[in-house]
Structure I
Amino acid sequence: MKIKTVDVIAKEWFDKANGNSYFSAVITVNFGMKTEKRIDLPFQYGYGNHYEHMAFNELKKQKIIRPVDDERESFWRYYRDHEIIYRASINRNCLKRELNQ
């Protein structure tokens, strides 16, 4: 499958009691095309742009992408070098229950 686009939409919840951030995300490969594929990233610990790294790891795990240097290649460099349109967004301050939807 030729990858043209990767979209990552995440939701973040901050656990005030314990001071930890959590997220869940949806990855869409080839948005709006016949080869569109959707992957859900479940509720997990992480803050900042950690969701972007985990999305890249999930794409590698499912063998949708195959970087040459699996350990060192960054997601942004891979997308740039392979001319993949990459879009990411995160909705912060969500409720915990919103992350499980």
Structure II
Amino acid sequence: MKLTKQDINDIMVTALEGGINYWCLGAMPENPQERKEGEYLSDILSKGKDIMLMDDFGKEHFLTLDNFKKGFKMFQKDNQVEDAGDIDADFADQIIQYAIFGEIIYG
């Protein structure tokens, strides 16, 4: 499955609004000063900007578009999802964990 920008944005909304909240204590653009007024955090990854995620140990992890795509490919090896609209909070969590950790370490 090829991801569109909208697919990436939708997965990020799902992750940020429920999928990763049990281990991610905070999320912000890597460079907050570059964020435009009214720009959603979930939309900046698809624009090539990085997101900093803080885990429950206080460690910072950087989510880039490249590692997001790698995480999605890893996710797809275990889950044959044909439509990005079928990605729920659990799946979005797995994608983000694969992207920043290279494996599932929570849940």
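Computed from the coordinates by the stated procedures, all read-outs in this text should not be read as laboratory data. Computed from a predicted model, the values in this text were never measured in an experiment. Cβ atoms are built from the backbone, for glycine too; each structure is taken alone.
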Which structure, out of I, II, was distance in nm of label points 7 Å out along Cα→Cβ at positions 61 and 93 derived from, given a value of 3.1? I
With semi-axes √(5λ) of the Cα gyration tensor in Å computed for every candidate in I, II, 26, 15, 11 is reproduced by structure I
Can you spot which of I, II the value -11500 was calculated from, given it is helix-only ellipticity at 222 nm (-39500 (n - 2.57) for each DSSP H run of 4 or more, over all residues; to 500)? II
Upon calculation of relative contact order in percent (Cα under 8 Å, 6 or more apart) from the atomic coordinates, which of the structures I, II produces 37? I
